[in-house]
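Visitor: Read through the structures below before going on.
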Structure 1
């Protein structure tokens, strides 16, 4: 758990806020919620209904209130701000902890009476108008929080640069995986991997920050090896179509698997796991 240490026996209420998520942020919020509940804290998770369906926050003992915060800014943000304001007022929370800049912006605009903490999970990479808007959001969030947490030191430095008075490191651990359910041979058979072929697996959200373009370009060069490695990428996200087009154009031996629930099986069957 990466929450700041709470006093022993503290029994207040923490609201965890997240925007639309299909990957790491949702998993992290579920982990934090479970850790807080186990320590005796009351937890309220606020986010899109789809996140509750996927990550089951109530399954670890948290309460859930639907607040529809989309992954990208839309006119619906005003409704999300009002909805979060109503939920927080009714719940009488002691701490609000938003995850990601989208949730952080909505939380700042909701003006909670409780101290606000925001975790930076990703850097802003976009350029042009979208990048400019994102950098403005960074400043608004940094100056509106009591504490800014960064999942890595570059994010801590960025939060401080754009105005956070208190920026700290809070590493985000990978979620605990269940034991594999299939034998490695069965996993390899699914992808037609011969006994003498390497199987390379990467797992993560399909987003430019993950740099799967690097893996695809490398795989295209590996195509001439004997035997050529088989590369599979498990995950979904907004970069799916560009990555699929890049894979096709490069004739790279890469398969985009989409969202998978058997990550433990995939890793157990792999010769190499890659984080780009």
Structure 2
């Protein structure tokens, strides 16, 4: 993977670290490709049982690198190609799909400001550990663009349609505390503790019943777009699958033995 995104697998946790601190971890093409490929690699690796997405520096990710974007728009005008905005289809959408659809939990360790697509990446995680000095901003309307990176789907499901519309129509920074009160942040921690706390959450999930976590992710996504009746049928399907897993048998036996279960992740 490119140096703009670091990738490491340890004890079942794939840690993906955005590494452009000099640019507040803005996404240039190199970083977008590296992030997309890293997330896909984590999703496909059977040794990975949880993913931690985080960043280096004072920002989590401020979204699109506007300096590169301006150059790309100028090139589009000269060539008449209009290819600049294909980055949503080629980069951002694949990242969000991989984060949300992989059958393993994803933790976002939000160390600083998350804006635009960076906000979208954080929202695509299953659990967000947020430094108390971090902040969030939709940003899109501020540069005359609409939401991408799944924000129009994830944000209203977390905070409601009205509040999501407010943040999208009137982009502004909200504090970590406000994000926690709105339900965007799952866990708020001191800045100095962010790396350790986020890693601890990811390790705990990596030691857990991976197949059950996958089913939970699938059921939450399914329920968001289906009726209660259909969701009940989906829960039946998923619970039947989970009940046949090795980890369920391990959990039941551990309960009988009054011992801590040691899950296999399958």
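Visitor: Match the computed value -12000 of helix-only ellipticity at 222 nm (-39500 (n - 2.57) for each DSSP H run of 4 or more, over all residues; to 500) to one of the structures 1, 2, and report its label.
Guide: 1
Visitor: Quick check: 18.2 is what I get for mean count of other Cβ atoms within 10 Å over residues 158-165, calculated from one of 1, 2. Which structure matches?
Guide: Of the structures listed, the value fits 1.
Visitor: Out of 1, 2, which has the highest value for percent of Cα pairs over 36 Å apart?
Guide: 1
Read-outs: derived from the displayed coordinates by stated rules, not from any lab. Remember, it's a predicted structure, so these values are computed and weren't measured experimentally. Cβ atoms are built from the backbone, for glycine too; each structure is taken alone.
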